[in-house]
Structure P
Amino acid sequence: MLKLAVYGKGGIGKSTMTANLAAAFACMGKKVIQIGCDPKADSTINLLGGRTPQPVMEYLRDDPDGPETFEEISEVGFGGVICVEAGGPTPGLGCAGRGIIATFDLLEDLELFEKVKPDVVLYDVLGDVVCGGFAAPIREGYAEHVVIVTSGEKMALYAANNICSAVENFADRGYADVAGIILNRRDVPDEEEKVRRFAEEKGLEIIGDIPRSDDINRFEELGMTVNEGDPDLEISKRFRDMAERLLELPQGR
C-alpha cells in the first residue's frame, strides 16, 4: 500500500494535484482512498462532479454516536476513488487539528483500510502546518511519505523549506519521510532553476512537473480531473507518469 501525505503552502494547488493524482492512479487500475484534511472540505470535489461528501466533523456534530459504517461518511468518485473529508469545527469554536485526529480515530474504528484494502491512500493536508493534528497524517501507521507541492515563488519555497525541517525533526519518531517535490508552475522568472536548486539543497527529487494548464482549469469548472475529462491530453499523461513514479517508492503494509 502506497501512503502519501501532500503538503505545501496554502493556495499552491495541493488539492488539485492530489485529486488529479488520485484519478491517475485509478486510471491505472489502482484502488484509491483520498482523505481531505482541511476544514474547507473541498479536496475531493473534482472527483465527485463538483459535490463533496458530508464532512466527518459535521456528521459527528449532527450525530454524536457516529456512523456505523465508513460508507456513511464517504462517497465514491471517479474511477472508484473513495473520498473522505475531515472537515472542521464550527468556525471560531474549535481546533481544526483535533478534527483531523477525530476523523482518523473514527476511520480506524470503522476499519476503513482493512475493509477496502486500497493500493494507494492520499492525504491532502491543510497549508504548511506540520504540528499537532496537522502532523497526524505523517505519524507511523498513516502516510509513509510526504510529497511537497511548490512553485518557484518565494513564499511557496519558504513553506516547502519549513515542511522539510518539520519532517526532519520528526525523523526519530518513526514518522514519514519527504519523498520529493511536485513543481506546480506559476511561470515566475527562473522558476525551474529556483525549484531545482532548492531540491538539490534538500537532496530531493522533483517527481512531477506540472505546467500552468487551461485544461486543468476547464475541467475543474466541470468538477472533474483531467484524466476523467480527456485522458489523451498531455497534461493527463503527466499525472499518470507522476503516479507511476510514485508507485516506485518503498511501500509498507
Structure Q
Amino acid sequence: MNLDLTGKRALVTGASSGLGLHFAGVLAAAGADVTLAARRLEKVEAAASRLPGATAAALDVTDADSIAALFDGARFDVVINNAGIALDGKALETSTEAFQTVIDTNLTGVFSVARAAAQGMQDRGGSIVNIASILGLRVAGNVAAYAASKAGVLQLTKALALEWARHGIRVNALCPGYVETPINADFFATDAGTAIIKRIPQRRLGRLTDLEGPLLLLASDASAYVTGAVMAVDGGHLVSSL
C-alpha cells in the first residue's frame, strides 16, 4: 500500500489549529510539500515554520477574491477541505444570518475551494478530501445549522466525484466522530460528556492519531480506485443502538 506523498503538493484549509493543523503535520511527515491556509496568517506562518517544506497562506473560504489569490499560479495534488465553524443552539433561537454563516463556511466554502483546486487538476488528476462529520449522517440536538452543512458536504462530495472522475480527480469525505481535543476535554470530563462516551460502542473518544490512517489512505494513491466514498471514523457511533 503506497501512502507515500513525496513530491506531492498538498493544501490544508483551516490549518491554524485543531484537526487542520494536525492533518498538515501528517501530510508533511508522509513527504508532501504542504501549504497551511487559514484566515489567521500569523498562526499558520508559525505552524509552517515547524514543518519541513511547508508554507503558509492567508485564506478565507467565504471570500472569492481570497480563494482566487491563493490558487493564482498554484496547483495542488492533494486538497484537504477542512475549514469550518460550529454553531450550537436551539433552532428556534438561531437567526437566519447565523444559519447562513455556517452554510457559507462549511458548505459553500468547501465547494469554492474544491472547484478552484479541480481547475488545476483537470489535466493530471488529484485527490480532494472533504472533512465532514458523523453529524452529516445522524443528528444530535441543537446543531441544526452544523448538521445541515455537513450533510450537504456529503452529497456535494458524491456529486463532484461523479463529475470529475473522468479527469482523474478523486473526491472523498472523512467523517470524524467525537475526537478529544484541548478545546473539548473539559466538557467530556463532565457528566454530560461522560454520557456521550458511554454511547460510543468502543467506549472512548477518538484521538487525533485515529484519523491519520484514513486521511493518508484517501489522500494518497493507495485509494486510486476510491472516489465518492464517505468514511466514518467514530468508534462505531453511527451503528450504535437507537
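Read-outs throughout are calculated quantities, based only on the coordinates presented, and are distinct from any laboratory measurement. What you are looking at is a predicted structure, and each value in this text was computed from that prediction instead of being measured. Cβ atoms are built from the backbone, for glycine too; each structure is taken alone.
Ranked by mean count of other Cβ atoms within 10 Å over residues 114-121, structures P, Q are topped by Q, which has the highest value.
Any idea which of P, Q comes out highest on relative contact order in percent (Cα under 8 Å, 6 or more apart)? Biggest value here belongs to P.
So if we calculate volume of the Cα convex hull per residue in Å³ for every structure here (P, Q), which label has the highest result? Comparing P, Q by volume of the Cα convex hull per residue in Å³, the maximum is at Q. Set P, Q, criterion distance in nm of label points 7 Å out along Cα→Cβ at positions 34 and 82: the highest-scoring structure is P. Quick check on the output: 140 is volume of the Cα convex hull per residue in Å³, for residues 58-153 alone, derived from one of P, Q. Which one produced it? Computed on structure P. Here the criterion is mean count of other Cβ atoms within 10 Å over residues 18-25, and among P, Q the highest value is seen for P.
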